[in-house]
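Presented below are the structures under discussion, each in the form of structure tokens.
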Structure P
Amino acid sequence: MSKTVIADSSPLIVLLKSNLEDILPNLFDEILIPESVSQEIFAGDPNDLAIQKLPKISWLNIVPDAKSNPLTANYNLGKGEISVINLALEKSLSKVILDDFAARKCAKDLKVPFIGTGGLLILAKRENLISSVTDALKEVQKNGLWLSDSIIELIKQKAGE
């Protein structure tokens with residue numbers, strides 16, 4: 001893979017807690033998070049594994065939030081999700097990592113390419129970065145990612161499991 005990706009807090013946190021964060025620099029050339037996403041992550045429990053790992057990651061680039069964009073103003077999203085999508089709109093070639101349904105709808109409406117944690121796991125399996133999407137799904141679910149049974153089955157099917 002290649003290119004730049006902009007990550008929202010939820011997918012990044014769940015990957016960090018699941019010890020799967022290393023798939024990101026192996027799938028993308030540049031991983032960005034807006035400052036507001038960084039603030040969301042650091043606002044949590046200081047003993048949280050994601051908060052402890054984040055400052056040690058050299059491949060993650062924290063960047064200033066993009067300017068407000070009238071295109072995203074009508075969506076009822078959190079500050080982090082809005083900043084991820086605004087940054088992608090500002091950097092017109094960037095893909096975003098989003099798990100939140102409303103944020104994904106906004107990205108789709110605005111033609112911002114996106115991928116979720118499940119999609120990342122499928123890519124990671126295709127690139128031989130993980131051996132089992134099923135095992136990785138169990139890990140991310142254990143660490144806070146909620147997925148419906150039908151989505152789990154779809155992800156497994158797309159991964160050939």
Structure Q
Amino acid sequence: MAEADQQQNTVFSIEKIYIKDVSYEAPGVPLVFSQPQNAGTEIGVQLGLGHSVLAAEQGLYEVVLTITATAKRDNKNIFLVEVKQAGIFRIGGVDKVTLQRVLEITCAHALLPFAREAVNDFVEKGGFPPLLINPINFEALYEQKQSAQANKPSIN
């Protein structure tokens with residue numbers, strides 16, 4: 001019965017989704033367009049995730065998913081785009097461990113489609129072929145992070 005009461009008091013809602021910051025640069029344009037497409041081009045995608053408390057008494061948290069995509073050829077940047085996709089989430093009625101999981105898994109999953117679209121839009125508007133970012137398993141990333149923290153040697 002207590003578990004059913006806790007589930008009834010559990011709150012999760014998306015209050016707002018927005019781009020917090022964006023950066024795009026293409027230092028080799030327009031010269032790069034005269035070179036063969038995809039010839040020796042290396043694409044890299046990096047991911048970052050952060051969260052902070054906005055109003056603990058109201059259960060409001062900001063989560064920021066950062067995606068940085070770069071394209072290089074011959075060690076020269078073709079383009080670089082970084083999108084900080086953010087959201088305000090209302091979360092309540094959960095313990096501290098569950099709260100961390102919700103912030104780093106559930107909220108990140110909610111933000112990913114928006115961030116993927118923004119990155120792709122900037123790449124295409126820069127004159128480059130679409131950049132489709134693969135799905136990301138935030139649960140596996142969370143588990144890896146927890147495992148790494150548990151295996152970290154402690155200083156006594």
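What follows draws every value from the coordinates through simple rules; no lab data is involved. Note that the structure is a prediction, hence the values are computed from the model and not measured. Cβ atoms are built from the backbone, for glycine too; each structure is taken alone.
One of P, Q was used to calculate helix-only ellipticity at 222 nm (-39500 (n - 2.57) for each DSSP H run of 4 or more, over all residues; to 500), giving -13500; which? Mind dumping the intermediate values first?
Working: P: -13500; Q: -9000.
Corresponding structure: P.
When distance in nm of label points 7 Å out along Cα→Cβ at positions 65 and 121 is calculated for each of the structures P, Q, which structure yields the highest value?
Values: P: 3.1; Q: 1.5.
Largest one: structure P.
Hey, distance in nm of label points 7 Å out along Cα→Cβ at positions 41 and 129 derived from one of P, Q reads 0.6; which structure? Don't skip to the end; give the middle numbers.
Values: P: 1.5; Q: 0.6.
The structure behind it is Q.
State the single structure among P, Q that was used to calculate semi-axes √(5λ) of the Cα gyration tensor in Å, giving 37, 19, 12.
Details: P: 23, 18, 15; Q: 37, 19, 12.
Structure of origin is Q.
Which one of P, Q has log10 I(q)/I(0) by the Debye sum over Cα atoms at q = 0.12, 0.15, 0.17, 0.21 Å⁻¹, for residues 33-104 alone, as calculated from the coordinates, equal to -0.50, -0.62, -0.69, -0.87?
Of the options listed, only Q reproduces it.
From which structure (P, Q) was distance in nm of label points 7 Å out along Cα→Cβ at positions 81 and 97 calculated, if the value obtained is 1.8?
Numbers: P: 1.8; Q: 4.0.
Of the options listed, only P reproduces it.
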